[in-house]
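Asks: These are the structures in question, set out in turn.
Derivation of every value follows stated rules applied to the coordinates shown; laboratory data play no part. All values reported here derive from a predicted model rather than from experimental measurement. Cβ atoms are built from the backbone, for glycine too; each structure is taken alone.
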Structure I
Amino acid sequence: MHESLGDRIAKERTELGWTQAELAARVGISRVALSHIEAGISVPGERTVTLLAGVFKVEPHELVARTDYPVAKAERLPVVAARYTEVEHQLALLDAQIAACHDPAQRARLAREARFRLRELLERTHDARERARLRARLDRL
């Protein structure tokens, strides 16, 4: 028996600790549209599935595998989806740079440069959770 795609999306969203409104804002649909998808009232288009897959950090085909998602729509899904936000990417790069640096003077320079980049990124970031991550990382620098 195939799982409902809506149930899978609801489960993934719940595991992230997000509300329907938060997830809907991330993928550019209304909360009502997401509610209808999760309830099985409507079938998401390829764009929405791709964006949801990116948010859940899986490929589009992984998200719909063994679900009731129509095969014809699944065949049109892209092979890959962007999985990381700019905030996640920049924080991972910073952690890798700091871990690789053993010279205290160079670490101090990296920290100064990172503060500047992260503050700029904070100004451009709209998501409350990502803004909180940036602020926390800035506090630790």
Structure II
Amino acid sequence: MIRPARPEEAPALVAAYDWLFAPPGSRPPAWDPDRAAERLRALIGADGGEALVAEAGSAVVGICTVYLDIESVRFGRRAWVEDLAVHPDHRSAGHGKALLDAARDWARTRRATHLELDSGEARADAHRFYERELPSWRSICFGWELQ
């Protein structure tokens, strides 16, 4: 089952980010779980974004954050999936697909023209999943930390 996250779940959901940080991922240098919980609570109450969770029974087994972020000159309103993670013991059970489908539905209802995400180059398993979802295009993303 996919549902919106609740504000009181923020600290527990921050622990789910460890699923993203496990190899081949890594923990961001400035990661602060308390600050992450604040940001997650702000997202849960925001109009321009949503935190979605996947449940199996009463356990949270996946998380996805999706935002409306830019009005592209070329493509129109973009929705961006920032985080998409499923507990390792629950992968290949449809939770990632259900989360991505829910993010797409959320974006469509807000008149986004497209949904994008980026994925670390080493995440071969994630890339196979995204390819099965038949993306409209692929690209390479570059990033710079601004500190």
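Asks: Quick check: -20500 is what I get for helix-only ellipticity at 222 nm (-39500 (n - 2.57) for each DSSP H run of 4 or more, over all residues; to 500), calculated from one of I, II. Which structure matches?
Replies: I
Asks: Then there's this: For percent of Cα pairs over 18 Å apart, which structure out of I, II has the highest calculated value?
Replies: Structure I comes out on top.
Asks: One of I, II was used to compute FRET efficiency 1/(1 + (r/R0)^6) of positions 24 and 112 (r between Cβ atoms, R0 = 35 Å, to 0.05), and the answer was 0.35. Which one was it?
Replies: Source structure: I.
Asks: With distance in nm of label points 7 Å out along Cα→Cβ at positions 32 and 80 derived from the coordinates and found to be 2.1, which of I, II does the value describe?
Replies: Only one of I, II returns 2.1 for distance in nm of label points 7 Å out along Cα→Cβ at positions 32 and 80, namely II.
Asks: Quick check on the output: 12.9, 41 is Rg and Dmax of the Cα atoms in Å, for residues 72-127 alone, derived from one of I, II. Which one produced it?
Replies: Among I, II, the structure yielding 12.9, 41 for Rg and Dmax of the Cα atoms in Å, for residues 72-127 alone is II.
Asks: Given 3.9 as the derived value for distance in nm of label points 7 Å out along Cα→Cβ at positions 8 and 120, which of the supplied structures I, II does it correspond to?
Replies: I
Asks: 0.05 is what came out when FRET efficiency 1/(1 + (r/R0)^6) of positions 48 and 104 (r between Cβ atoms, R0 = 30 Å, to 0.05) was calculated for one structure; which of I, II is it?
Replies: I
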